[in-house]
Structure P
Amino acid sequence: MLARARYFIPALLIYAATLGTPPSDALRFQSQYMHVELAPDQPAFTSLSVDSLGKGKLSANPLKPPDKREAVYQIRRVGPLFEYRAVAASSAAPPAWSFQFLPRQIRMISHYNAANPPPSFVLDFNPHLNHATLLGIINQDSSVQLPALLHLPDLGTFRITTNVTQAALGYDAYRYPQPQQADDFVRVTFPAATADRPEVEYTLDVVAIYPSSAERAGDPRFDGFRRDWLNIFQLNPRARVLANHAASDPVAFTVFEYSSVALRTPPLAPGLTALDMLRQTLGRYLSGMKGYGMAGYGPHTPYDFANTYPSLLIAAAEYFQGSKDQAWIEKNYPALKDWTAKMLAMDVDGDGLIEYPLSGNYNSWPQKLDLRPSNWWDTIGFGHEDAYSNALAYHALIDMQEVARAAHQEDDAQLYAARAEKLRSVYFKTFYDPETGVLAGWKSADGQLHDYYFTFVNSAAIVYGLVPKDKAGPIMDRMLTKMKEVGYTHFEYGLPGNLIPIRHGDYVDYNPRYGGPAKEDGSDGFQVYENGGATACYAYFTLQALYRLGWHKDADAMLFPMLAGFEKGGFQGFGPNGMTYDWKAWDGTPHGYEGLLVDGYQALLAVLSR
C-alpha cells in the first residue's frame with residue numbers, strides 16, 4: 001500500500017474537506033518539476049507536463065482529452081491520495097486507481113475488484129504539440145518492458161518502475177496522412193491490476209539524463225543540452241526500432257547518429273541503457289528488416305543509398321565499443337562482414353571510392369520524382385561518387401578493423417585497413433574544388449564536380465580525417481567566409497546544408513514545397529527545406545570540425561545560439577503555415593514536415609568537445 005503520512009502536499013491540493021469529492025480546482029498538482037490535472041469522472045489525466053530541470057517550464061500540455069468511458073467513476077481525496085472508484089462500487093471496496101504526487105514523483109496504484117475490474121490507465125499524446133516517446137526494451141507485441149522512460153522532448157523525462165515482475169506498458173503511435181493530422185497519436189498504456197496481479201504499482205520519477213560535467217554544472221547556457229540530450233532517441237512501436245520519431249520512418253542511414261550519442265549516454269534505469277535500444281535496432285536490421293535508404297523500402301528507392309551500410313557498420317562498431325559485448329560480435333560478425341562486402345562492392349570501377357548507380361549528371365533527374373539520390377539529403381542530386389557517403393564509408397572501414405579483430409578475423413581486418421587507405425588516398429584529390437577552395441558534394445559520372453558549399457560534406461571529411469591537416473583550416477576558413485558573404489547569421493535555427501542555391505538540374509524533387517526550383521539558378525527554391533534551409537540536422541559535423549581545429553570562438557558562436565534554440569523548443573512543432581520547425585528559412589519561417597526530426601539532436605554531442 002502507499003504510505004499516507006509523510007509526504008509534503010503542495011498548497012494547490014489543499015482544500016477544506018479532507019474526505020469527499022474535491023472541487024475541480026483542486027484536481028491538480030504543480031511543483032517546479034511537473035504539472036498534473038486529473039479527470040473528475042474517470043482514472044485519467046487531463047493535463048501533464050514535466051520539467052526535468054526543475055525550472056517551472058510547465059505551460060505545455062501535450063495530452064489529448066481522455067476518451068469517454070461507459071463506466072463512470074468518482075474521485076475523492078483521502079489524505080495525500082486521490083482515489084477513483086466506479087460509481088457502482090462500494091466505498092469500502094479498494095479503489096480502481098490511486099494517485100499520489102510528490103515534487104518529483106507520481107505514484108499510481110491499481111487494485112483488482114472482480115465486481116468492477118479497473119480500466120487501464122492511458123496517456124494519449126498529441127504529437128502536434130509534443131513528440132512524446134517511450135524508451136526501453138520493446139517486445140514483439142510492441143509493448144515496452146519496465147523499467148522504461150517516458151520522454152517529452154524539450155520538456156523532460158519520467159523514469160517508470162513497477163513493483164511487479166515482467167511488467168510492460170502498452171505502446172503505439174501513428175501518423176495519419178494529410179489531412180487527418182488531428183488524429184495523430186502517441187499512446188502509452190499502463191495495464192491495470194488483474195486477478196493474477198491484484199495490486200500493481202507504478203512509480204514515475206522525474207529525471208534528467210545527460211553526460212554531466214563540473215564545468216557545465218549550473219551554467220544556464222547548457223539547459224538545452226541537459227533537457228534535450230535524449231531527444232535523438234525516438235522508439236517507433238510498430239517497426240520496433242529507433243526512428244525519425246515515434247510515428248515516422250525507420251531510417252537505416254541514420255543509425256550511426258543514435259550510436260554516437262548512445263555511446264556517451266549514462267544509464268537510463270537499472271538494467272537499461274541507450275546501447276540496449278541500439279542493439280535491438282541493429283538486431284531488426286540484421287534480421288532482414290528494411291528501413292528507408294534500403295532498396296525496396298517504399299517508392300523511388302530501387303538501390304541501397306550509398307550511406308546506408310556505412311551507417312549500420314559504424315553503429316555496430318560503436319555498440320561493441322560501448323558494450324564490450326563479445327557474444328554479440330561473434331554471433332553477428334558474419335552478417336556485419338556481409339554488410340561490409342556490400343559496401344565495398346559499390347566501388348564498381350576499383351578506384352577506391354564507392355559509387356552510387358545513378359550518374360548524378362546535371363539534368364539527369366526526371367521532372368517527375370521517381371528516383372532518389374545517394375544519401376540523406378534526398379532532394380539534392382548526389383550521385384556516382386558522393387563525398388559525404390565516402391567519408392562515412394572510410395569511417396566504417398576504420399571501425400570494422402576493430403570489429404574484425406574482436407571476432408578473430410585478422411585477414412578481414414587487414415583487408416579493411418587496406419581498403420580504408422585506398423579510399424583515403426584518392427578522396428581529397430577527387431572532391432577538392434580548386435575554384436572554390438572547398439570540397440564538392442559529388443563527382444558525377446561525366447567527371448564534373450557539383451559544389452554548393454556543403455557545410456556537412458566539408459566538415460564530415462575533416463572530422464573523419466580525410467582532409468590533409470594543412471588543408472583543413474583553409475577549407476573551414478573558406479566556408480566561414482562564404483557564410484558571412486551570403487549573410488547567414490541565425491545560428492539559433494541551426495545551419496544550412498548548402499550556402500548557395502542548388503541549380504535546377506541538380507535538384508531531384510521539383511515540388512516547390514520541398515525546395516524544388518523552377519529557375520535554372522535555383523534561387524526561387526533557396527532556403528526551402530534541403531535547398532539551403534536552416535536545420536540542426538548534421539550541424540554536428542561543422543561544430544565538431546571547428547572544435548577539432550581549435551577554433552573554439554567560431555564554434556561557440558554557432559553552438560550557444562543553437563543551444564538556446566533547443567531550450568526554447570525551436571526545432572519541434574508546427575508553425576502558422578502548417579509546416580514544421582525542423583527546417584526553416586533564414587528568417588525562421590518553417591518548411592519542415594516531420595514535426596520532430598531526431599537527426600538535429602546529434603548536434604548536442606559537440607558540447608562534449610568543448
Structure Q
Amino acid sequence: MFLYRRVLVYFRPFFPPTALALGISLVTIVLNLLKPWPFSVIVDSILARSATPREAAFVAALGGAPRTVLALCVFLVAVTLASGLLALWSNFLFVRVGLQALLKLRTDLFAYLQSLPLKFHDARRSSDSSFRVAYDSQSIQTIYNRGFTNIFGSCTTLLGIFAIMLRLDWVLTLLSVSIVPLVIWAICHYSARIRRDSTSIQEKESAVLTLAQEGLSSIKVVHAFGQEQAAVDQFRVQAGESLTANLKLTMTNVRSALVVNTLMALGTAAMIYLGTLHVLNGQLSLGTLTVFISYLAMLYGPIEALTQTAWALEGATAGAQRCFEVLDHANDVSDRPDATVLTAARGDIRFEGVDFGYAADHPILRGIELDIRAGQKVAFVGGTGAGKSTLLSLVPRFYDPTAGRVLLDGHDLRSVTKKSLRGQISLVLQDTLLFSTTIRENIAYGRPDATEAEIVRAAERAQAAGFIAKLPKGYDSPVGERGGHLSVGQRQRIGIARAFLKDSPILLLDEPTSALDPSTERAIMDTLEELMSGRTTLIITHRLATVHHLDRIVVLQDGTVAETGAGTDLLRLGGVYAGLFRSGNYGVEAASPTACANVPPPEPDRR
C-alpha cells in the first residue's frame with residue numbers, strides 16, 4: 001500500500017480532470033444499469049402478455065405494442081450511444097492524466113539519475129538505468145489506468161448491480177455472489193506468483209537491452225575479432241531466458257483465468273437453475289429472470305475486471321518498485337542546504353589529507369597533500385592504477401573524499417553548489433564524448449547561449465575551423481553517434497573548442513593526446529598550450545616529454561604522492577620520475593623536439 005500511496009503523489013496535480021472523469025464515469029455506469037429494463041417490459045408486457053397494471057398503462061400511453069417496442073429499441077440505442085460517448089470522454093481524460101503522470105515520473109527519474117554521483121553509475125549498467133526510465137516507468141500509467149480507475153468503475157458498478165438484484169430476488173442474488181469469496185481467494189493465491197514472474201521479466205528484458213546496446217555500440221570490435229556469431233549466440237541465450245520468463249507469466253495468467261472463469265460459470269449455472277424453478281413456481285416472471293440474467297452477466301464482468309486489475313497491478317508493481325529503488329538511492333554527493341554559489345574562481349586548489357576508495361576496503365588515494373596555485377600548470381603522472389584520474393575526478397566533485405577535503409580558493413568543495421563549481425571547470429578527456437547532434441551544438445554544449453561568432457572563434461582557436469569548413473554542412477554537420485563521422489583528432493579538437501568557448505578558470509585534461517599519432521599530437525599540444533594559458537591546469541598523461549616543461553609534476557604511486565616538483569628537478573633527483581622518463585616506455589619517444597629541448601642528459605649510472 002505504501003508503494004501505491006507514492007504512486008498517487010504523481011497524480012495529485014491532476015486531481016481536477018480526474019474528478020471530472022470519475023463524475024462522467026458515474027453517469028456512464030447509471031446509463032449502463034438502465035440497459036436491461038427494456039427487455040423486461042418487452043418480455044412480460046408484450047410477448048408473455050403478463051403485464052402489471054403499471055406496465056399496461058405504459059404500453060397504452062405509447063400507443064400499443066409495436067410503438068412500445070420501437071420506443072424501447074430507440075431508448076436502448078440512445079442509452080448505449082450516450083454511455084459510449086461519455087465513456088470515450090472519461091477514458092480520454094484518464095489516459096491523458098496517466099500520460100502526464102508518466103511524463104513527470106520519467107522526468108524525475110532521468111533528473112535524479114543525472115544528479116547521482118558517478119559511483120552509482122559505475123556500479124550499474126547504463127542500459128538498466130535506461131530501461132527503468134523508458135519501460136519500468138510505464139508501470140505508473142498501468143497502475144492508474146488499469147488499476148485505480150478500473151477499481152473505481154468496477155466497484156461502483158458492482159454496488160449498483162447488487163442493489164438492483166437484491167430488489168429483484170434476494171435468494172438468487174446471494175446465490176450469485178456466493179462465488180465471490182472463492183474468486184478473492186484465487187486472486188490472492190496467484191498475485192504473489194504474478195508479481196514474482198513480472199519482476200523476473202523486467203530483469204530479463206533489461207539484460208536483453210544491455211546485450212543489444214553493447215553489441216551494437218561495439219560493432220567495430222565485434223567485426224574486428226570475428227565474433228559476430230558469438231554475439232548472436234549470446235543474445236539468443238539471453239532473449240531465450242526472457243521468452244521463458246514471459247511464457248511462465250502467461251501460463252500463470254491462463255491458469256488463474258481458468259480458475260476464475262470456472263467459478264463464475266458455476267455461479268451462473270446455479271443461478272439459472274434456481275431462477276428457472278422460481279419462474280416455473282410463479283415466484284418470478286420470465287421478464288424479470290431475463291433482466292436478472294443480464295445483470296448477472298454485468299455483475300461477473302466487473303468481478304472478472306477486478307481479477308485482471310489485481311494481476312495487472314501486481315505486474316506493474318514490479319516496475320514501480322524498480323523506479324522508486326532509483327529515487328530512493330541516497331545521493332552522497334549532493335548539495336548541502338547551506339551551499340553557496342561560487343563565482344569567478346581564481347583557481348587555487350588544495351588537497352588536505354585526502355583519502356578515497358570506490359569500495360570501503362579498497363583505498364585508491366591515501367593522505368594526498370597538495371597545494372596548487374592559481375594559474376599553475378600541474379601534470380599528474382604515474383603507473384596504471386596509481387590514482388591519477390581518480391584524483392582529478394575529486395575536483396569537479398564527481399566523487400567526494402572518504403577522508404580529508406578538497407578546497408578551491410579556500411572553500412571546501414562540499415560547501416558550494418555543484419552547478420556553480422562545475423561552471424568554473426572545463427574538461428578535455430582522452431576520448432572526447434560527442435552527442436549525436438551537430439558540430440555547432442557540440443561546441444556550444446557548455447554554453448548553449450553562445451553566439452555564432454563565439455562558436456566560430458572557439459573553433460578557430462582549437463584549429464578546428466579548417467576541417468569544419470570542408471564538411472558539406474559546415475557547423476550544421478551531424479557528428480554521428482558518439483562522433484563516429486569524425487576522426488579521433490577532429491573529435492579532440494571539437495572537445496578543445498568546447499573548452500575554449502566555456503572559458504573557465506580551471507582546466508582538467510585527462511590523457512588528451514594518448515590516442516593520437518605523433519604528428520596529430522604535436523598539433524593538438526600546440527592548441528592545448530594556448531588553452532592552458534592563464535588557467536589553473538591539471539593534466540594527466542603517459543607522455544612525459546609533453547609535460548616535462550610544465551610548472552610542476554606530481555608523481556603518484558600506489559595512491560600516494562611519491563614526488564613533486566619541476567621536471568628538471570625530478571630528473572636530477574633520480575627517483576620514480578627519472579626512471580619513468582628514461583625508460584623510453586612512457587611516451588618520450590612520441591615527444592616533439594621542442595618538448596625535450598631543456599631535458600638534461602641522463603646521468604651515468606654509478607651504482
Structure R
Amino acid sequence: MNDRPQTPLLDQVAWPSDLRKLQPEQLRQLADELRAETIAAVGVTGGHLGSGLGVVELTAAIHYVFDTPDDKLIWDVGHQCYPHKILTGRRDRIRTLRQGGGLSGFTKRAESDYDPFGAAHSSTSISAALGFAIANKMQDKPGKAIAVIGDGAMSAGMAYEAMNNARDAGNRLVVILNDNDMSIAPPVGGLSAYLARLVSSREFLGLRDLARKLARKLPRPLHNAARKTDEFARGMAMGGTLFEELGFYYVGPIDGHNLDQLIPVLENVRDAAQGPCLVHVVTQKGKGYAPAEAAADKYHGVQKFDVITGTQDKAPPGPPSYTNVFAQALIAEAQRDPAVCAITAAMPSGTGLDKFQTVFPDRIFDVGIAEQHAVTFAAGLAAQGMRPFCAIYSTFLQRAYDQVVHDVAIQNLPVRFAIDRAGLVGADGSTHAGSFDVTYLATLPNMVVMAAADEAELVHMVHTCALHDSGPIAVRYPRGNGTGIAMPQTPKALEIGKGRIMREGRQVAILSLGTRLEEAMKAADALEAKGLSTTVADLRFAKPLDEALIRKLLTSHDVAVTIEEGAIGGLGAHVLTLASDLGLIDNGLKLRTLRLPDLFQDQDKPERQYAQARLDADAIVDTVLTALRHNSVGSEARA
C-alpha cells in the first residue's frame with residue numbers, strides 16, 4: 001500500500017492550458033485541491049462561498065474540455081466564479097477578493113481574457129453567450145460560447161427570451177443549467193447518467209438525425225407521430241420537453257460532481273453537429289465543506305471565517321442595520337393595517353422580509369428573480385386596494401424601470417418602493433451600488449422620493465409610505481448599520497415635501513439628502529471652528545423638493561452645498577434647476593453640488609469609497625472654503 005502524499009496538482013496548473021495536460025484520472029485530485037484553495041481564500045476575504053463550492057468539478061471539467069478563452073465561458077451572476085479565477089491565472093491574487101485594489105467578486109472583462117463578459121445581476125448569461133455565438137458565426141470563427149446558469153436564475157423571463165432566439169446559433173451555443181436546489185429534476189441516478197451520455201453521443205445524434213430525415217419523407221401524420229414519439233420518450237426519461245420546444249437539444253440530468261460523467265458528456269456536446277444544447281447538471285451548494293453543507297443558506301455569503309470550525313467573524317455589537325429597522329417597521333405597519341403586504345424578488349433575507357414572513361406568511365410574495373413582474377404585480381395589488389411594499393435593492397430596481405414608469409407612475413398607483421442598498425455598497429462594488437435611483441425616480445411625474453438620514457427617520461418614512469394613497473412613493477436607505485440614534489416609540493407621518501433644519505447658521509448652508517447627514521454635521525463643526533456659521537438641513541425629500549426651505553437657505557447664506565449618495569441628475573440637479581427657475585442664478589448664487597463621481601467605483605470599504613467620491617466631511621469643508629476663496633478673488637477683480 002502506497003501511503004506517500006500525493007504531489008499537489010494545483011501548483012502545476014496556472015492556466016487552463018496546464019489543466020488540459022492532465023490525465024482524466026487526475027482531475028478528481030485537482031478538484032479536491034481547488035475546493036480547499038477556494039475555502040482557504042474566502043476564509044481570509046469573506047464573500048460568496050457555497051455557490052463556488054458547488055461548481056468546482058464543473059469548472060474544472062469545462063476548462064478541461066473546452067478551449068477557453070477562445071471558447072467563451074460566461075458565468076451567470078458570476079458569484080460562483082472563484083474556482084474559475086484560481087484556474088485562470090489569478091490564484092496569486094485570490095486572497096484580494098472584494099478588497100480595495102483587488103479582484104472583483106464577480107467576473108470582470110478588464111480583469112482577464114477568461115472573463116469575456118462581466119456580470120453580477122442574474123439571468124443575463126444566455127443572452128450574452130448567444131451574442132458571442134452569433135458573432136462567431138457571422139465572422140466564420142470556430143469558437144463556442146458556454147453559458148452556466150443556475151436554476152434560480154431561470155425564473156427570470158430574460159433567460160427564456162434568449163433561449164427562444166437561440167436556434168440560429170446552432171452548435172456554437174451550449175447552455176449548462178446548474179441545478180443546485182433539486183427544483184427541476186428528481187435525484188440523479190445511474191440510469192439517468194447513462195441515458196445522458198447515450199443521447200449526447202455522436203452515434204445517437206447521427207442516428208437521430210438520420211431518423212428525422214427519413215421521417216420528413218413520411219406522410220405528415222406519420223412524420224408528426226415520429227417526432228412526438230422521440231420527444232416524448234426522452235422527456236419521460238429525462239424531463240427536457242420544455243427546452244426542446246425552445247429549440248435546444250436537452251441532455252441530463254447528470255451528477256455535477258462526478259467527473260466520470262461530466263467529461264464524456266461535455267466532450268460529446270462539444271463535438272456535436274446538432275443545434276444549441278442544454279446540459280442539465282445537478283450540484284450541491286456548499287459541496288465538500290461540512291459547515292456549508294449543514295447551513296440553511298449553504299454559506300451563500302460569508303464574513304471572514306475559521307476554516308477548521310467554519311465559525312464566521314461577528315461584527316461588534318452596534319446599532320441595528322437599516323434592513324432590520326425597515327423589516328420591524330413594516331411588521332408594525334402590517335399589524336395596524338391588514339391591507340399592508342410585501343413583495344420581494346428572490347431576496348427575502350437580503351431585504352429583511354424573511355422576518356415579515358414569520359409574522360405574516362400569507363401577506364408576503366416572493367416572485368423569484370423577476371423584478372419586472374414584481375413591480376407590475378404590486379401595481380395590480382395597489383389598483384385593487386391593497387398597500388403593497390415592493391422591497392428591492394436599488395441596483396435591481398433598475399431592471400424594472402419601464403414597469404415603474406408605465407405601470408405605476410403613469411397610472412399614479414400607490415405602490416410603495418422600499419429601496420435597500422442605496423448608495424455605495426463596499427465589497428460588492430459597482431455592479432451592486434445604488435447610485436442611480438434618485439436620478440431615475442425623481443424625474444418621474446407623480447413620484448415621491450424620500451431618503452432616510454438615520455434609522456429613526458426610516459421608521460417615520462415607512463409609516464409615511466403606508467399612509468400615502470395618492471400615488472407612488474419610495475424610501476431609500478443604505479446597506480449597513482444605523483447611527484445609534486434613539487428609536488421612536490410611535491412613528492409619525494411626515495409632511496410630503498418638507499425638510500427639517502438640524503442646526504442654524506448664517507454664512508454656510510449644507511443641504512443633505514440621506515445618510516450623508518452625519519458627515520454634514522461633522523463638516524459644520526469644522527466650519528464653525530474656522531469661524532464660519534453653518535446651517536445644516538436634512539431635506540428628506542428629493543421629490544417634491546421643499547421649495548420654501550431651499551429658497552430661504554439659498555438667499556440667506558453666502559454659500560450653499562448639496563450632498564447626496566447618488567449620481568448626477570439627482571438632488572443637486574433638481575436644486576440647481578429650482579434656483580434657475582427662481583432667478584437666483586442671476587444674483588450671483590454660490591451653489592455647489594456634491595454627488596457620486598461620473599464613473600463606476602470599484603469595491604473597497606464604504607468609508608474609503610465615500611472619501612474617494614468626495615462625499616465626506618473633509619470634502620464638504622474643502623468645497624465651502626474653495627467657493628468662498630473664489631468669491632473673494634472675484635470680488636477683488638470686480639473692484
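Please treat every number below as a calculation from the coordinates, not as lab data. Since we're looking at a predicted model, the values are computed, not measured. Cβ atoms are built from the backbone, for glycine too; each structure is taken alone.
Tell me which structure, out of P, Q, R, gives 1.2 once distance in nm of label points 7 Å out along Cα→Cβ at positions 175 and 511 is calculated. The read-out comes from structure P. If distance in nm of label points 7 Å out along Cα→Cβ at positions 359 and 447 computes to 2.9, which of P, Q, R did it come from? Source structure: R. One of P, Q, R was used to compute helix-only ellipticity at 222 nm (-39500 (n - 2.57) for each DSSP H run of 4 or more, over all residues; to 500), and the result was -8500. Which label is that? Structure P accounts for this read-out.
From which structure (P, Q, R) was percent of Cα pairs over 49 Å apart calculated, if the value obtained is 23? Clearly, the read-out refers to R. Thinking of P, Q, R, which structure, once distance in nm of label points 7 Å out along Cα→Cβ at positions 415 and 567 is computed, gives back 2.0? Matching structure: R. Comparing distance in nm of label points 7 Å out along Cα→Cβ at positions 303 and 463 across structures P, Q, R, the highest figure is found for Q.
Quick check: 26.2 is what I get for mean count of other Cβ atoms within 10 Å over residues 71-78, calculated from one of P, Q, R. Which structure matches? Of the options listed, only R reproduces it.
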